Structure P
Amino acid sequence: MSMLSQKTVEKYNNLAFYFQKSGAIIQSVNILNFIIERFPNRVVAYLNLADSYLVLHKNSEALSNYQKYIELMKKEGKEHKIPDRVFKIILSLDKNQ
């Protein structure tokens, strides 16, 4: 993944999303963590990473990434674009911890 750059980050993010949807969750997590390491303000990566952790039943990691996603969306003035499912998942995870 040494070719990760501002020009390719969206392609890598999409690849991670497709890995997650196809069941290759570990690969998705690895790519998304790499993206976030290089581009910590890549908002959608936190949502995709949270979704991947949720599939792996790593609820604490999922929760912290959903929270980071919300934080960054609010910072950008886009809180109205946060999917309702995110809030429902957070409520569910909070109840189970």
Structure Q
Amino acid sequence: MTVMSNQKEEQAKPLLGGGDMKFYPQTALQHAGALFSSNITPWMGHVVVDRELITGQNPASALEVGQRLVERLKMEKNVALDSSRHQKQGPGGRSSRHVA
């Protein structure tokens, strides 16, 4: 997964008026056992997809996060529609509806 890296949090601190960080998300996730992934170029988008979880590292990741989410929703919709079609079919793949 990914979040704002500790390095980027430090870089952004002056822009946000300073103050002390109570905790850094990267460190907290790593302490909890998460596998953290970061981009190589600072402030460029970086998206990680792990099963159902889609995470973006920073605001530059927003578009790709949205695209991945839409892809996932379309995929889930297709799975649901396909499942619904199979439930409506009877033995041998024939429709379970009877025409009089």
Structure R
Amino acid sequence: MIAINIPVTVVIPPVADAGNDQVIYGDSTSLETVLLDGSNSIDEDGIIVNYNWAENSIEIATGVSPQIALAVGIHTITLTVTDVDGLTNTDTITITVFE
């Protein structure tokens, strides 16, 4: 009997972490600055190469911790992270901006 060893590579997708939901109380300006934070996102078998933030499927920012401006209202923001293997994962937060 001949034994053949075939190496198996297990590729693990990243885990997105968009942070906690936020409530912002404005100062009566039309837009409020909000800091997004995806720094707790992880990839156990590599590195995360892309952080994409979107609202209603429209990209609003990129990067680990971008600042954005939001109007008064309720905003559902989705973080999509992509790792070096091209695998993705998403996480969603709600940001409520009061006047």
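Quick note: the coordinates plus some simple rules give every number you see, no bench work behind them. None of the values given here were measured: they were computed from a predicted structure. Cβ atoms are built from the backbone, for glycine too; each structure is taken alone.
Which structure, out of P, Q, R, was FRET efficiency 1/(1 + (r/R0)^6) of positions 20 and 44 (r between Cβ atoms, R0 = 25 Å, to 0.05) derived from, given a value of 0.65?
Values: P: 1.00; Q: 0.40; R: 0.65.
Only one of P, Q, R returns 0.65 for FRET efficiency 1/(1 + (r/R0)^6) of positions 20 and 44 (r between Cβ atoms, R0 = 25 Å, to 0.05), namely R.
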With Rg and Dmax of the Cα atoms in Å computed for every candidate in P, Q, R, 22.0, 76 is reproduced by structure Q
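Tell me which structure, out of P, Q, R, gives 0 once helix-only ellipticity at 222 nm (-39500 (n - 2.57) for each DSSP H run of 4 or more, over all residues; to 500) is calculated. Each step should come with its number before you reach the end.
Details: P: -23500; Q: -13000; R: 0.
This value belongs to structure R.
From which structure (P, Q, R) was relative contact order in percent (Cα under 8 Å, 6 or more apart) calculated, if the value obtained is 36?
Numbers: P: 18; Q: 23; R: 36.
This figure was derived from R.
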